[in-house]
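I've put the structures underneath this note.
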Structure P
Amino acid sequence: MKQLTEKDYRWNFIVNSLDMAFFSLGMTLGSIFTLFPVFAKNLGASNVEIGLIPAIANLGWGIPAIWGAKYAERSPRKLDLVLKVTMGERLPYLFMALISFYLAIPSPKLALYLSILMMGVATFTMGFLGPPWMSMIEKVIDPKRRGSFFAMGSGLGAILGIGGSVLAKHLLSSYPFPKNFGYVFMTSFVFFMVSFFFLILTREVPDCAVYENESMWSYIRNMKNVFIDKNFRNYLMDRILTSFMFASSGFVTVYILKKLSLSDDVAAVFTAIILASQGISSFLFGPLGDKKGHKLNLILSKVAYTSAVLLVVTCNSILEAYVAFALLGLVNTTNNVGSMAITLDFVSGKRKELYMGSLYFSIAPFSFVAPLVGGKIADIFGYDVLMILTAIIGAFGCFYVLKFISDPRKQSKLD
């Protein structure tokens, strides 16, 4: 049986880091948490509709995963499946640009709902491809360097994203609404296509054996076998808690802009600060997780988010807002790198696609509900109450991870 060589591992580390970096750059310019909510607000979106944006995204990232997992188990080369479907997560940004150019002025409400629909198509495709892509990464990246890989992709994406944010700020301030957002979404699409080029270059050895086809209902019933694993079940509970902690994330930028009476283009500055913080911290916390275990990163993400939202509540100057967004960049690093790496540590040597599909599928309903509940709380009680409640959830989440989750990296002695 052919195996990947050290040279192949190094090649895959480079091309997949560049794929991830440019994909992250594309996501930055179409950011669901900073720029897209401002675009929606300018189209007349209410707080509940703004809450619908991350809610649909979270549902999309989760529900289709079980279908993606099923197809991935039957695909000897996971890359082939990823390449067949991936345009569904890239083309919607081109369509959002066209909506901005041609529909936003004559029909703002229609433009709003079509844009949310396009975002839904993109995120549902990403959700479907989550298990196949993660399964591919588990095969093509050296197990001892997974945290470093996710950190490299995230860090490079953040560094590139700083330039992208500067460009976004220029476009937002130089052109009238909605053309300014149209140019931003168009630029996002271009970078998605650059990432596609690097994805194609991945070297993957086909699996010798694949699982036989079974009905979708039978496959879903197999999820019960996954959650017999107590430690993995506890990890699922942590991810659910984290989704409620992030219920305020889609409102931070809108709240700060309103609270400090700032113009919309400052959202691009906030994005740049998040990315600078993310880029710098990635190169520290990815390798640190490889050495100490990524449970540490899960804890740090909750500490950083709790601190950030409390600072948002108390801040009275733009400098304090900058610090809050720097903390959110640290959250991006520790949560994203930590959760992706520790998930692969959990599933290695097991029925990995089923594990990952079950995880994302089970989280999805809670991730969908959380920002909608957040939007309703913001409407009834105000943004301050929402921020404080999610800070409390974050503090409890720290205790939960410390008490109930054992680091699989240490158990398997991967390091």
Structure Q
Amino acid sequence: MLKPLKVGIAGLGTVGAGVVKLLAAQAELIAARAGRPVVVTAVSARDRTRERGVKLDGPTWHDDAVALAQDPDVDVVVELIGGAEGKAKALAQAAIAAGKDFVTANKALLAVHGAALARAAEANRVTIAYEAAVAGGIPVVKALREGLAANRVSRVAGILNGTCNYILTVMREEKRDFAEVLAEAQALGYAEADPSFDIDGVDAAHKLAILAGLAFGARIGFESLHIEGIRRVSAIDIAFARELGYRIKLLGIAEQTGAGISLRVHPAMVPERKPIATVDGVFNAVLLEGDFSGPVFLRGRGAGEGPTASAVVADLIDLARGIRVPVWGMAESALAQAHIAPITELNGAYFLRLSVVDQPGVLADVTAILRDHGISLESMLQHGRAPGEAVPIVLVTHETHEAAVNAALARIAALPAVLEPPALIRIEPQ
């Protein structure tokens, strides 16, 4: 058997400890599949005294994570610190400069600095592996970069954040409001104390930027993504969605359009019969559409110790075997500069919810504005009457142009009988 692959791990939180645990528990199986042992020879974390549930008396301890990259007893650096800047970025740069392969679960780092890191990795002839950065235990990076390598991929769409999916699932199943379910998710550990990255769509957007770069062979500027979270999704929206035959999901969508690449994260109405609508709780799912493969649907746990550690170790086994793939599936110099279509160029159907004073003429005013902007309606829902009081009205449009919808809603919001900003949720056929 060949000499061991020596691994240095920076970051010993849930995932880092999980990687150490997995490498120990499955050592014989991993060695057989890798062709040689994979062993942890060095670690780094902020607190040496913290109990992590794993034995750490063997590896060399580095208080400075960046020093891990200089350790001569490390072949591969595994970064599990997180964040686009600071120690994580410095460690990536140091590992690549030292000629060491780099494995990461850090979606923010790759979404923001992926192109520059890829150029550096090619110049230093090292590999960056990041299966764990997107959708946890789902092998979507390998599916895109290797399994669908012969295809032109036209569309990637998925549930990329388990926290949001859990919240929306509980809201639907238990008919509860967002704030209440979020608080419960925090108490259960499904949401962070500061949940902004999750519920505002940023986490899903980081993952989508990576998938889009792989799918389209393009340099994706993270700032070009359209990002909306789930803060404004209400229990009443979910109830109306059910009545109309939809479920609301936070989706990340990247697709080729006539106006360029559309890159967007937002809540969406998905028909109940579609596979992605049935993915509930903390699970993730990704739909890939290749020109020769057709649609490929992947579903699994998108986060957590076991699934994410599994993805990290899968990358280590590839490296132990000598399997090396370009960071973005092709040389960085071969990547196209993406032309991003603004969200205002989107065409589709829309769910619009208004809170209005129940009085004669309100609907006539609303429909007149929609007519002025060339928007036709497929259906309308209003339950009961409460003359002089606030009532919700739901309008479902036929396919139309987002810019027209935005212009119409601005006028509708200014009507005296409209009591709060209209809610808009895009309808995705999936």
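Just so it is clear, none of the values below were taken in a lab; they were calculated from the coordinates. Because the structure is predicted, anything quoted here is derived from the model rather than measured. Cβ atoms are built from the backbone, for glycine too; each structure is taken alone.
Some observations on this one:
- helix-only ellipticity at 222 nm (-39500 (n - 2.57) for each DSSP H run of 4 or more, over all residues; to 500) derived as -10000 - corresponding label from P, Q: Q
- Highest-scoring label, criterion being Rg/Rh (Cα atoms, Kirkwood Rh), among P, Q: Q
- For 4, 11, 9, 9, 10, 13, 21, 15, 7, 1 (P(r) over Cα pairs in 5 Å bins from 0, in percent, for residues 182-245 alone, calculated) the corresponding structure among P, Q: P
- Source structure (of P, Q) for distance in nm of label points 7 Å out along Cα→Cβ at positions 94 and 198, computed value 3.1: Q
- Structure responsible for 29, with relative contact order in percent (Cα under 8 Å, 6 or more apart) calculated and labels P, Q on offer: P
- Structure from which 0.05 was derived, FRET efficiency 1/(1 + (r/R0)^6) of positions 126 and 358 (r between Cβ atoms, R0 = 41 Å, to 0.05), options P, Q: Q
- Source structure (of P, Q) for mean count of other Cβ atoms within 10 Å over residues 30-37, computed value 24.0: P
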